[in-house]
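**Student:** Below are structures written as structure tokens.
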Structure 1
Amino acid sequence: MIYINTHEIVLDKQERLEPWSSYGRLVHLAMDFIKNCPVDPANGLPWYLQYSCFWTDPLRPTVWPDNPAGKFAWATTSLLKYYPYSGETAHIGIVRKMLDRLWEYRTPGHYAWPDVPYASAHPGTGIYFGARADGEYASEADKIAQAGRAYVDFYELTGETKYLEIGRRIGEVLAARLRPGDETHSPWPFRVDVRSGTVIEEYSAHMLPVVRLFDELIRLGQGNFRAVRDQAWDWIERYPLKNNLWKGHFEDIRLDPANENRDQVSPLETARYLLENREQYPAWKENAALLIDWVRETLGGQPFFTALPIHEQKYCYYPMGSHTARFAGLSALYAELTDDAFYKEQAVRSFNWASYMACEDGTVTVGVDRPDYYNQCWFTDGYFDYVPHFLDGMAALPELAPAESDHLLRSSSVVQEVSYQPCQVSYRTFDAGGTQKLRLTFEPVQILAGSQSLERQEVLQEAPGWIFDPALRVLIVKPGARQVVVLGR
């Protein structure tokens, strides 16, 4: 018998690795653990507000620097995908507590970098002002931007304008601190002393969060950020997309002034942006494939029954579940858009390897290497930067999604409300435009968009309508309205 962590491996007839359980069940187990997360009796705070990680044997917090800005931003990403998928509202309140606390402990208004969140914090306190590699009173520009976009997204979910105002304020601070970038200087430094503005580390290739924040602020008519956004994207195209100097994401990694580290987050998130915005970038297909392939060749591990695990980075060279799931998710999205069988197979096997990090009790270990990673769980790597990749995979390859229950797998607009009833799914989105993708247990007979009944189409047209694949029971809706009701038999 062969095991990965606590699970005996499952193989198909061709001896290819299968998951130990369904993706839908893994997602539920992980999110249920967060919903019932242990609370520290010393201060009454759940662990996710004050720790980056915890041990499983026995279950106890790990004394390691916290990562609030990035962690809470990933949690928002998870919420925006899991709530439409599940209809569970509990995580809205959890993310609200995260974002409110992060803003409460922002930098003071008289600092050189005012009104921005901290990327790291001392563990076990729930008080954020920097720690370890960043240093106290230091933060990271990419996490600041990532959190800024999370506030904007949370506004679109809840309609509460205070979160939009926070996101816009963070955008203003970043825009005012744009600098000329070059091969060794990103447009914003990786690490900076927020009190004095002194740069601690010059370079990060992870500039996509800045672009994403400005993209959404521009779309919502919040400020004049176009020139700043374009300069940031131009730098990405001019440098890392050409020289593959992909480094500068993880908060706890030591300073790297010579830029020797390499990570998988920055190239894969750049690939995601190209795939999601392909109408703007004629070379999206070629460039996205190059980025996915670069990660496979640079950080890919030894294949395990054809499944490829992915190492986190050069400076922490261990295969890990969340990063393997990210690689799988991008491979799945690429396969969906190109109908490429190689990337589809790559996606499925890597997802299957990553599935073995999740346990029956809802704990999700970071990796497999002993003595640490097989029984250590990170709130990012095991939950908020793990769960959304499986949701992405089920959206891209809906045959991987549960067939026995109804799920809204993807929406191009934030889903504000969703309700599941027998032979009926109702939902409301932030925008009237866009599309939604669902997998159903029933065949739709009528779809109402607002008060109008939509026409079924053979191929999705410019005009509102819907298409349905009866074999997979996959529905794609282009409603042209915010409120949608799917009725079936």
Structure 2
Amino acid sequence: MPSLAQKTAGFDASVVKTGELVPPRVVPPCKPGACPFAGQSVTVLAFTGKVITRPVHELKDEFEAATGAKLNIVEVPYSEFFDNFISDVSNRTGKYDAALAGAWWLGDLVAGDYIVSYDKLYNDPRFPKWDIADVLPASRSLLEYAGKKYMVANDHDGQVMYYRRDLLAEPRHQAEFKKKYRYALAVPKTWEQFRDVAEYFNGKDLNGDGMPDHGVSLPLKVGAQGMFHFMSFSAPFVIGPGNPKLYWFDPQTMKPLIESPGHVRALKVLVDLVKFGPKEMLNWDLGKSWDHFLEGRAALTFTWGDLGALAQQEGSRVKGKVGVAPMPGTSEHYSVTQRKWIRTELPNQVGNVTGGSWAGVISKYSKSPEATYYLLALMATKEKSRVYAVRGWDGIDLGRRFHFLPPQGSAKIDDYLAAGWNEADIRDYSRAYYDTFTNPLQLPYLRIPGAFNYWQVLDVHLGEAVNGQLDAAAALKAAAIDFEEITIRLGRERQRRAYKASLGL
């Protein structure tokens, strides 16, 4: 997860501090003359900042002592991260042995034959052992591509809804809400209910400072991941039991589906929500949106797991008050195959693995591929991963069975409490993420060449809609036109093959 910085651009949440919990050592030093990778070196590319990169720094001494190899960590600004790695592998330079890649990179990296699978090393007893079966199904799907293992488990991203548990439980608010909306105030299960709750709390003092606060807090600045939030938000308007995969493109023709009636309705609903947040939200990055919630100034938001962890840290005004639940759903969704709206008896809720799910990949041109896998496997061990997820603020989200509390998993509540979590907060958080990652319906993750190019143009046109420059239909029509141009430039047949492979079709 992004932790103290935005997933992609490093904007900080400024109102809280990180903790100092350190993971245990897992492997002993090698004996002189018997070090498995003596004289070798491993160079890892990561982006600047504490996000995701901190655990690699923590491993340095342990890795070098256990293997005899040297670890070099190269950090570059996020804006240069992908370009640095793709340039290195496409030119066959081999400067970097590994990168802590975003899951969407796999379309480019596998299609270009730039990274190697670790299938042959996974069960080799020479390497630290970790179990891919521990990773919940939705998150596990990002580690593999076309039946081969490429990403070594590390971060497990997904988005959930956060709400102020204390506000929803207050009798005065319950009575006033029911009088106004004719139903009970409760955790929103649909985006319609989410809208009502946001409207009700907007303008009320939510943190006791005598100032009016807001119903919702969102990062809506172009370039600040609005497209990620729209993906998770819009999923239940498009994905349903009869249409589990058709969100991005028609896999037979690569025609964009982003302008479907389901996507358009979702964007209209999102635009409507904007008026229940501060006007400044239109220019907010992720950190500012998180700060607003952490200061107790918003009743609702939806985002990554970082916010739940950050809410437990010194400086948070909402610790012990943070309810967490899966993303709301819809009462009907648009089937692109049947070309009609389908109503459901229960809310149509869709899971997601939205985000980077940052994890190590091994360059095809690595001069030390086995030593590189050793490093990534060490970081993936249960002993390390359990601590990363418990402390939360390091950028690594939970996603493995031993991260979740019983009965869903085998984590110990005492470990979370010792790390400073409020018990009610962590129980909600654990359950919400487990339900999100095990939902049979999942938003399809885009892993084809140029994936981020598609997302960037979507982000621009979403910005035009939330800023009132275009209506929802026109904005998504413009996005579809840009999608087509990218597909033509990259080659329709190439993209079609990659898209079908990425979906397992």
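**Student:** Which one of 1, 2 has semi-axes √(5λ) of the Cα gyration tensor in Å, as calculated from the coordinates, equal to 33, 27, 23?
**Tutor:** 1
**Student:** Out of 1, 2, choose the structure whose coordinates give FRET efficiency 1/(1 + (r/R0)^6) of positions 62 and 318 (r between Cβ atoms, R0 = 41 Å, to 0.05) equal to 0.70 when calculated.
**Tutor:** 2
**Student:** When you work out FRET efficiency 1/(1 + (r/R0)^6) of positions 198 and 222 (r between Cβ atoms, R0 = 30 Å, to 0.05) for each of the structures 1, 2, which one comes out largest?
**Tutor:** Across 1, 2, FRET efficiency 1/(1 + (r/R0)^6) of positions 198 and 222 (r between Cβ atoms, R0 = 30 Å, to 0.05) peaks for 2.
**Student:** Among the shown structures 1, 2, from which was the value 14.9 of mean count of other Cβ atoms within 10 Å over residues 182-189 calculated?
**Tutor:** Working through the options, I get structure 2.
**Student:** As an exercise: Rg and Dmax of the Cα atoms in Å, for residues 102-261 alone, calculated from one structure in 1, 2, equals 15.0, 44. Which structure is it?
**Tutor:** Going label by label, the one that fits is 1.
**Student:** Further, regarding this structure: In terms of relative contact order in percent (Cα under 8 Å, 6 or more apart), which of structures 1, 2 is highest?
**Tutor:** 2
**Student:** May I pose another question? Given a computed value of 16.2 for mean count of other Cβ atoms within 10 Å over residues 174-181, which structure among 1, 2 does it belong to?
**Tutor:** That value comes from structure 1.
Every number in this text was worked out from the coordinates using simple rules, so none of it is lab data. Quantities reported herein were computed from a predicted structural model and do not represent experimental measurements. Cβ atoms are built from the backbone, for glycine too; each structure is taken alone.
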